[in-house]
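**Student:** Presented below are the structures under discussion, each in the form of structure tokens.
Only the coordinates and a few stated rules stand behind these numbers; no lab work does. It should be emphasised that the depicted structure is a prediction, and the values quoted were computed from it without experimental measurement. Cβ atoms are built from the backbone, for glycine too; each structure is taken alone.
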Structure I
Amino acid sequence: MLARLASLALRRRRLVLVIAVLGFAIAGAIAAPAMKVLSAGGFEDPDAESSVAVDILRDRFDTGDPNFILLARAPGKVDSGEAAADGRALTQKLADQRGVAEVTSYWASDHAADLRSKDGRSALVLARLQGDDDEVLKAAKRIAPLVTADQGVLEVQSGGRAEFNRQGSERITSDLTRAEGIAIPITILLLVLVFGSGMAALLPLAVAGVSVVGSLAVLRLLNEVTGVSIFAINLSTALGLGLAIDYSLFIVSRYREELRKGYDTAAALRGSLRTAGRTVVFSALTVLLSLSALLVFPLYFLRSFAYAGIAVVFFATLGAVVLLPALLAALGPRIDKFDVLAKLRRRGSGKRPRNPEDGFWHRLAMAVMRRPLPVLTVVLVALAVVVMPFAKASFSIPDDRALPKDMAAAQVGSATRTDFPSFAGQDLKVVLPDRKPDDAALTVYAESLSEVVGVDRVDTATGSFRDGTRIAPPAAGAERLFTDGKGTWLSVATGVEAYSRAGQDLVSDVRATGPPAGTEALVAGPAATYADTLDSLWSALPYAALIIAVLTFVLLFLFTGSVVMPIKAILLNLLSLTATYGAMVFVFQDGHLQWLVGDFTVTGRIDVTMPILMFCIIFGLSMDYEVFLLSRIKEEYDRTGDNRTAVAAGLEATGRIVTAAAGLLAIFFLALVSAGVTHVKMLGLGTALAILMDALVIRGLLVPAFMRLAGRVNWWAPAPLRRLHDRIGFSHGQSSGEDGNPVPAPATAAADGVPPTRHAVY
């Protein structure tokens, strides 16, 4: 099939290029608004108990947690006449805005103590904006400029979940632009050096353009029917460029190799797609399947990366096996135009071409295979040291502390935790949706809740309770606030930080306190959302891991005919992943090396979604390089039957390519470290570190050591599976004719078996 695609690219290259240009233009028009319409939310499980309770509170009781917070600072005390008047005016101004469901403040709630700072110089105004994540973000964007900055004598800043999402979204957009400005010029320069000519360096950029714009168009369309996170754009851009470079480099290098053997353009192109092209398709499948495992998670933040990854892989593969051959056919010999290394090669033209056995990667592989056990031991011990910090990992979900410290939402969040300790925990809300208990039963339940460790006060339709005792009768309007005729809800005030282990324990204790007989209790609030999100993620994680492991095993078995190679690949990938996690805990949880990655707020926890996301991305990319390497090792092993020779030859043939591709991809992810949002920093640094570790340490040291120790066992499979592979598996062949069948090398190939080389990098 791939050889026939090559023939199509040769015969209909102009048509292919015209269709590609038209498709790019259409996709670009669709993708253009993506940065403006995608969501910054998606961090909660919509089917969790806390989410169901939130929906009931909103739809039936017209209440909920405040998601828009104003921090108002007065030149003196907030109780002074002028500050109080401006505070009441600010409260009313906010309440009058479209999209604001309810508002309360220190000045409009009988001077509620938990809305006044400890020093009396600042106070809070709390609002709940209506709608889903996108509607809330749009409302916050419209309202924030109207109610912040100078409001009379008050200096006002905006925060809360709505502003965290809005300000985070805007910062992500600017960070991505800056990261592209850093990475793309460096990448173009290195592409010229790696590909050996300016013209050839443009090829992966064309494939990258197709993959990035195509994936953004898909995200834009999906956003019409389901939530899509704006953070997925980071993956679309980085992975689109990275895979385009990977696939283009692999195919172009094989194409040049075929040309050096003496094949004409048509045969070389068909042979390249039949070998390298098939490897690219297999590699793409492994990346695609790894990223598709994110679909099992209930958070659309994570599912968005699956959408982006699947779309990127599809378009990158399409570009590599359809657009790239058409470009190669159109360029012909002009692929080497603007050859920046020509002078260097001319200087060494009198020297005999380099023997592959003299190459660095061949010599490294042979050195490792002479002492495989010591190398394996040293590397494993070193990786174990890096893994160790992961044993104390603590997880959270993103909040305002993920933003740079100079952003308003981060400053408001810091102030609420420091100066408003009672409010910092944010109330839990216990919803009894199906049946309103009688006053006596409700009072007993409220008394029990007020005795839970960490609960400061419980407010209900029957009064306020503390430490098992009613301390106040119901406030005016309490019946209307807390009941709807069918059910009721209770407000559980707490100073326990929501996103913490103590917050999880509090939610567990509240849920363990049985409601009145015949009623169901649903707990909502930030701490409940945090606990439910972690539970949902941990529950889905085994399924995602199982999907990746099984599908990877099946694909690599079909590719190699071995059951040992897939197991080895999975274990080595897990090793590099856990080492990366250890490094991330050391940096982002413990706060080390801030001078290297930039300033961020150390919370003692890391964003729980990042290790999961990195697991799927890194596992896919690791298998990408694994397939590249195994394809050449298996090809050589099938030709010679010598395990050591095959490993050394395969590493020599792919070492430069994999290292160059990994380095170029790592550059873009490293550029994300310049971002101000902490979890974007973590994604960038962690992925770049894992890519480089995989390309250099795993492929360069552990793979040769393992394969030397295993010997012929590397290619073992039970007899039934061997027969299955013979029927449906893949063979590893050479150049092919138009019908896809292998053809012998022409007589013009170098007689000594060392083909003349034009580009030393290959």
Structure II
Amino acid sequence: MRGFYRSKYQYKGKQKNMAVTQFEAVHARRCFPCWDEPAFKAKFKLTLEVPSELVALSNMPVADQTIAGPIKTVHYEKSPLMSTYLVAIVVGLFDYIEGVTSEGTKVRVYTQVGNSNQGKFALDVGLKSLSLYKHYFGTPYPLPKLDMVAIPDFAAGAMENYGLVTFREVALLFDEQSSSQSSKQSVAITVAHELAHQWFGNLVTMAWWTHLWLNEGFATWMSHLAVDSLFPQWNIWTQFLSGTTAGLKLDSLAASHPIEKALAAYIKRYAYSNAKTDDLWAVLEEKSGEPVKSLMTTWTKQQGYPVINAKLKGNRLELEQAQFLLDGSSGPGIWIVPITSSCSSYDTQKFFLLKGKSNMLDTRDIASQCGNREKGGNFWIKLNTNQTGFYRVNYDDELSAALQDAVQDKKLSLMDKIGIVEDSHALSMACKRTLTSLLYLLYAYREETDYSVLSHTTTVSLSVATISTDATPDLVGDIKQLLIKLLLSPALNLGWDPKDGESHLDAMLRPVLLDALVKLGHDKTIHEGARRFRIFVHGHNTSLLPSDTRKVAYLAVMQNVTSSNRSGYDDLLKVYRQTVEAEEKARVLGALCSCKDNNIVLESLNFLFSGEVRYQDAYYVLQGISVETRETAWVWLKENWDLISKIAGDVGVSVVIRFVLELFTSNEKAEEFSRFFATRKKPGFERTLKQSLESVRISARWIQGIRSETQLAQTVQELLHRP
């Protein structure tokens, strides 16, 4: 799925071929001779000869075309200056819907024949996003048209080709009846992201791939800005922290890498040209009068990010920075860190730059409310207020206990509640805080109802349950019951069925909680999901399983599937084979490995080679593998390595490596993996392999730390029996 490639689709019961391009990063050279580097911009004038009944699309509008029997020749208008990786061609049978922006730009969404209604939502988001960006950047959209096309076989989520944006079907299409609310939000963000690239990436392009963050980081930020403008009720900026969390996790590995890391003046100055990181800093420094370059260089020219260790000594808060690494080590890095702090309230906040290794802060200078500490009142100190900085904070015991009380008393903002639990989880993984302290903190969230906060606490809870399986096998059952106790109340409040007038966020939260309860082994949730599945499959009552909770039911029915009792598995395969919707196929694939029977898991993994699964969808199947069946997956990977590496390519191989290897938690397994890949690694997936091996060793170290905790069992029992 790179260069100029074939995608397959069904039309009137027959298989048809679609011709598609995917040129980023260096695959334009597979299609035509070129200087295939982003700095070599050129004007392109394309001509295509195609079967006359097919739709032929490129970056620019059609200038003219001639038809000679079965072949038509299509000439396109000359493009503006652009990089080779943004040239695009799509040829196939399509329906489309269209609209026009207030500025007069024609926008179309192309789908497989008969599916054009599923493009309405993306079209609406696209039209509004183009207008918003035009005003925000102070520069009009540069091309006369914009097409967005759903491609059946597509390796990435989407690709921002100039004027012809290509998407995986699930990233562009939305059906009011059969698509989930999480899919709706994902489509909106993806469309807004790719259209932001039309300015930040296409009009102004990075000089070389080391500056790719200029494209991707900014497009991600802009997509959330646009979606927040279009759908303020989604509270998207709080959800934005999920992306930050992923970045913090990846950048805390020793095998991460330094990046070159933020606006209308920059676009205008470098339009139809290329820019480097320092060019952005120069413009920002010029316009703000602040020393942007010296500050940002500490973040973009060195690996990782800091942890701020905070200790309270009398009325003075001692802050000390160190490089944060999940393996527990500490590097030599020093950052210029923007410290924000709140004390017992958000009314008064303090801001300063931590430029050296350490600093002392008088708490009485932060806010007068901090005096309450001496009276035993409402005292807490929160650093990195609302998580605006890219760093973690490790509080001493007194400060941690105060923040735990503040969470429980609902004194903190949503973003700060997310930040505290994410930092505590990471610090526990790095053995800088105990699992015991993390469980106490999680317990403080037991009355939480917000989607963004609960989506993070459920992720942390599932991580704790997984590591406990190996770390404390005698205690894992009780730990899972404790985590169920924390999540059950909001799940019961929402129930299985959507309520009239409920919010978008509640609709998104329901499957998050039910999914976690199934994975934690909550019997009632599993039984109810399996019951609804049976009625759905055999009675065709779709109202019992609306799109938002259907995946949960699929996971539930798989919990009791075995080689001798496989009816639920066979029913799922029947659903997969009967549906034509990409989202529904993804739901089924994501559930197939979610059982504890090794034979069924092996059958599901081999299903990837059956010809019934698009290669792009393999990762859905891999997501379902659990700790109980990881050894089967590893043996499968070894035995099928040559075939996997042949058909999956470097990107696909990276996905397989990550999903299989990172299920393991011992140094012995890490050594076994190293030996296997010693003669098989390639540059295309070498970094992923290093990161996965490091993750295995981090888990092994975390397990040793958990086993040394003397209060863990007592804490679990205490929290389990609290009213």
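**Student:** Can you tell which of I, II yields 22.1 when mean count of other Cβ atoms within 10 Å over residues 294-301 is derived from it?
**Tutor:** I
**Student:** Work out which structure the value -15000 belongs to, where helix-only ellipticity at 222 nm (-39500 (n - 2.57) for each DSSP H run of 4 or more, over all residues; to 500) was derived from one of I, II.
**Tutor:** The correct label is II.
**Student:** Something else about it: Say we calculate distance in nm of label points 7 Å out along Cα→Cβ at positions 14 and 526 for every structure; which of I, II gives the highest result?
**Tutor:** I
**Student:** Further question on the same structure: Quick check on the output: 23.6, 64 is Rg and Dmax of the Cα atoms in Å, for residues 278-405 alone, derived from one of I, II. Which one produced it?
**Tutor:** This figure was derived from I.
**Student:** Comparing distance in nm of label points 7 Å out along Cα→Cβ at positions 174 and 686 across I, II, which is largest?
**Tutor:** Once distance in nm of label points 7 Å out along Cα→Cβ at positions 174 and 686 is tallied for I, II, the winner is II.
**Student:** Can you spot which of I, II the value 0.99 was calculated from, given it is Cα Rg over 2.2 N^0.38 Å?
**Tutor:** Going through each structure in turn, the value belongs to II.
**Student:** When mean count of other Cβ atoms within 10 Å over residues 510-517 is compared over structures I, II, which one is greatest?
**Tutor:** Largest calculated value belongs to II.
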